[in-house]
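Dropping the structures in below, format is structure tokens.
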Structure I
Amino acid sequence: MFFFLCRTLGIWSLAVATVAMVIDGMKSIAASRWILTSFGRFWVNLAPATLTQAQVAVQHYLSPKAWDPFALWVLDLPAWGVFIAIGAFFIFLGTRRRRTVVYVT
């Protein structure tokens, strides 16, 4: 069940990355210049209240110093890149490992 859930989350994340890439591509073609939507802008457009909740949670449970350098850096990355990384991570977790049989003689 764990492997199925991880693979499903990974595939959905890659699907969101594809949609984000297509949206950025359409915006770039329409504007005749390179346009990338940052992960932070994507998150604000989707659910703005959860971004502030995530900031409060990171600053409370981890450290206030963890928000400024790391989280803001991730929020400035392109949305499709973040979703590709998340999807690849979940697909890696959902991949079953082959059992190796070792014969000792």
Structure II
Amino acid sequence: MSVKQKIIEKHERKKIAIEEIAELFKKAENASQVMADRCVLKAQKMAQRANIRLTREFKRKYCKHCNSHIKTGTSARIRTRNGMLIIYCYKCKKFTKQALKEKLQNKR
């Protein structure tokens, strides 16, 4: 197998992994909390194996501390304050702060 073929196969595996990760997060939306947590763990492991970074959209769907799937009202409380998204996880009782908008750099 040539180097070019290996590179093509690697890109194909990454594309497949990205699609499967998206499917797992969709499945987690409609599943029970236990199944949703399992889907999140599977998606994280799949991303690590394929050496893929999860997108911002996917990162906001699980708690960084306990890796549980975030469902508004049932597993987490989500608030906004001073341009920040504040997520309180009911499972591990920890807060996560995320910027809603990127900070503008002052031009001088």
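Every number here is computed from the coordinates shown, using simple stated rules; none is lab data. On a predicted model such as this, the values are computed, not experimentally measured, just so you know. Cβ atoms are built from the backbone, for glycine too; each structure is taken alone.
Taking volume of the Cα convex hull per residue in Å³ as the criterion, the highest value among I, II goes to I.
Set I, II, criterion mean count of other Cβ atoms within 10 Å over residues 63-70: the highest-scoring structure is II. Computed over structures I, II, relative contact order in percent (Cα under 8 Å, 6 or more apart) reaches its largest value in I.
Consider the structures I, II: one of them gives -21000 for helix-only ellipticity at 222 nm (-39500 (n - 2.57) for each DSSP H run of 4 or more, over all residues; to 500) as calculated from the coordinates. Say which. Considering all the candidates, the number was obtained from I.
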